[in-house]
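Values quoted throughout were computed directly from the atomic coordinates according to the rules given, and no laboratory measurement underlies them. Here the structure is a predicted model, which is why all the values come from computation and not from measurement.
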Structure 1
Amino acid sequence: MRRTVSLLALLLLLGAAALVLWRGLDRQMDQPSAAAAPVRIEVVPGSSLRSILQRLQQQGALRHPRLVQLYLRLRGEVPRMQAGTYEIAPHSTARAVLEQLAAGRVVLESLTIVEGWTVAQMRRALDAHAAVLHQLRDLSPEQLMDALGHPGQAAEGRFFPDTYRFAAGTSDRRILEQAYARMQSELDDDWAARAADLPLANPEQALILASIVEKETGREDERAKVAAVFINRLRRGMRLQSDPTVIYGLGERYDGNIHTRDLETDTPYNTYTRAGLPPTPIALPGAASLRATLHPADSPALYFVATGNGDASHHFSATLAEHDQALRAYLRRLGVQPDARARAAPAPTGRRP
């Protein structure tokens with residue numbers, strides 16, 4: 001009987017000691033670390049829990065790695081730490097650190113695709129990003145679209161300009177798939193909500209025109225007006241006469257200036273020599289240009305020309321006479337004789353009737 005009582009007493013003591021130990025360990029899990037600044041740690045695939053905890057301790061992000069291991073052992077947990085680069089917040093608790101690593105909340109890298117960039121410019125930025133896993137770097141535009149599952153589709157204009165955030169080691173394929181899907185979603189939504197009676201047969205034509213609008217002005221307050229000029233011209237069967245399309249068609253031959261010979265040299269993208277829209281977009285249009293194209297301003301304007309005021313604004317005209325007057329004022333501000341044929345900078349749409 002005495003042995004039984006002694007055994008029970010011993011068990012009770014052990015249980016109480018275990019409870020005290022457990023509560024102590026549990027409290028330790030919620031004690032903030034000594035790190036007063038963020039701590040970065042790289043978890044490579046195959047890293048052991050022990051090695052990760054030791055490195056965290058060495059960098060001041062964890063106080064007692066052995067107690068953490070004991071706590072996890074007593075709970076019967078073996079958390080799977082996901083690979084990646086992590087930034088541990090100052091004074092994080094051990095519990096918060098484990099949750100962050102188990103959830104894979106890694107540091108996110110970013111890539112900004114700028115509105116108005118061409119696909120070539122976008123790919124140069126993507127190829128130069130050190131945190132990207134490059135799988136599609138050496139492909140031609142045609143091969144690129146094949147690899148993304150869109151054979152026969154032109155690459156230009158198909159990727160939505162935005163800032164994309166991703167974990168280090170994400171493939172360029174994945175980033176481009178996201179940008180492509182985003183553009184398709186934006187275009188589909190805007191096309192479904194488009195204004196009535198636009199002279200655009202399908203979303204593809206809307207995308208092409210939006211890319212021209214994107215290149216013609218960077219001013220938010222002018223996009224719908226610029227779109228209206230091109231919509232009005234398409235309705236009347238007038239040529240678009242957009243300098244950015246000429247520049248795009250020149251490719252590497254463009255020397256920074258548009259010359260009379262450039263306007264008169266026929267290419268599939270020369271909207272001075274060819275009627276209608278060019279065969280593909282000429283840039284990556286942003287959301288504002290898509291919306292402006294499919295909801296143009298209520299305007300009779302058929303021409304626009306830079307004001308030369310230094311604010312990137314334009315003068316919009318409904319008649320050729322008004323436009324010629326605005327053009328002469330623009331040239332005078334540039335210090336160019338109004339009858340001069342050469343132009344020192346990309347010049348206004350509708351230079352000719």
Structure 2
Amino acid sequence: MWPPKKGNHSGLPLPLRPHMQKQITQQNLNILLDSLIKEGIRVVAPHMNGGTPLYEPLTCSADMNTGQLPRRSAKEAFFPVCEDIMTYEKEGQKVTVTDIDPVRFPETVLVGVRPCDAAAIPVLDAVFSWDYKDEFFLERRRKTTIIGLACTTADDACFCTAVGLSPAETKGSDLFLTPLVGGGYVCETYSDKGEQLITNHKELFSDTGGAKTLPLAQPETGKIDLKKVKAWLDEHFEDPLWDGIATRCVGCGACAFVCPACHCFDIVDEGTEKAGTRRKNWDACGFWKFTHHASGHNPRDGQPKRYRNRIMHKFKYYDDKFGQTLCSGCGRCVRVCPVGIDIKAIIDTILNSEC
């Protein structure tokens with residue numbers, strides 16, 4: 001059965017060192033994707049939708065467009081903006097509750113995933129398989145093979161290298177593509193899923209022939225001292241600096257919604273007293289209602305407190321619990337912020353402040 005179901009305690013694929021390296025032409029990559037689609041496998045890739053690049057299901061390989069970083073991240077393949085988790089129906093005194101079965105999710109190949117997006121997926125794995133195993137997320141992960149793609153261009157918002165990643169980061173990818181001079185890709189496998197994909201379509205791959213890879217992108221931001229950032233955050237929860245940092249924030253939540261690693265959600269019941277659906281919807285800690293109590297009290301009653309939580313979560317709280325940073329340096333939050341807040345500049349402000 002493809003893909004194989006081997007994995008760790010959560011059922012997710014175990015990361016392996018690269019153990020297969022092949023080469024594929026662009027034409028053969030297109031043939032591969034079209035073959036997968038014909039087999040009934042859902043192929044998701046960057047696609048231009050009304051002039052906006054998004055990760056979306058393809059109907060044919062010609063629809064794929066990897067020229068730009070998609071506006072939203074690849075996390076939607078595992079963690080949709082909105083999803084039903086159960087339904088209820090009342091007839092007389094009888095109430096029927098029906099769980100939504102996650103097994104219904106289709107086998108999927110997620111292709112053309114940029115390193116900043118792929119690296120964020122294992123970050124989400126830790127959250128959704130921690131004290132409670134979210135089978136909606138985990139079942140999608142089990143059924144998805146991720147084909148990463150190295151970056152050969154970057155803009156001034158990119159800062160993956162600043163948080164310890166790179167334009168050729170393979171973390172999170174089952175199979176990783178690096179573009180070659182003259183076209184085509186070097187393919188390296190990093191899991192059983194990646195190796196199985198090549199094995200099942202071996203006629204489309206060839207041995208590497210010494211072709212040169214294209215130069216990788218060079219983000220201009222210098223590396224951030226993440227330990228120093230965390231040390232400052234450990235000691236400065238109540239610091240007047242937060243008021244200045246968050247003065248411009250309008251609490252729109254755009255930064256969280258485009259981030260590949262943010263994962264806040266709310267659960268609501270929608271319907272009538274007769275019938276309805278329980279849904280999981282994205283949420284954001286920048287929203288005023290995120291911590292608003294039924295009593296009327298709000299422990300984060302001002303935007304500086306809410307923005308402080310965003311920075312604390314990314315560079316302290318997640319690190320405290322899982323030992324890594326909740327940021328992959330994709331730069332989307334910088335690009336979409338309506339008031340021009342730059343998270344890199346915020347971190348620089350913290351690092352340059354007096355402890």
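Observations, loosely collected:
- Which entry (1, 2) yields the derived value -14500 for helix-only ellipticity at 222 nm (-39500 (n - 2.57) for each DSSP H run of 4 or more, over all residues; to 500): 1
- Label whose coordinates, when log10 I(q)/I(0) by the Debye sum over Cα atoms at q = 0.08, 0.17, 0.19 Å⁻¹, for residues 57-248 alone is calculated, return -0.39, -1.24, -1.41 (choices 1, 2): 2
- Answer label among 1, 2 for the case where mean projected area of the Cα convex hull in nm², calculated from the coordinates, equals 20.8: 2
- Looking across 1, 2, the calculation of semi-axes √(5λ) of the Cα gyration tensor in Å, for residues 225-288 alone that yields 20, 15, 10 traces back to 1.
- At a computed 13.7 (mean projected area of the Cα convex hull in nm², for residues 193-272 alone), which of 1, 2: 2
- When relative contact order in percent (Cα under 8 Å, 6 or more apart) is computed for each of 1, 2, the largest belongs to: 2
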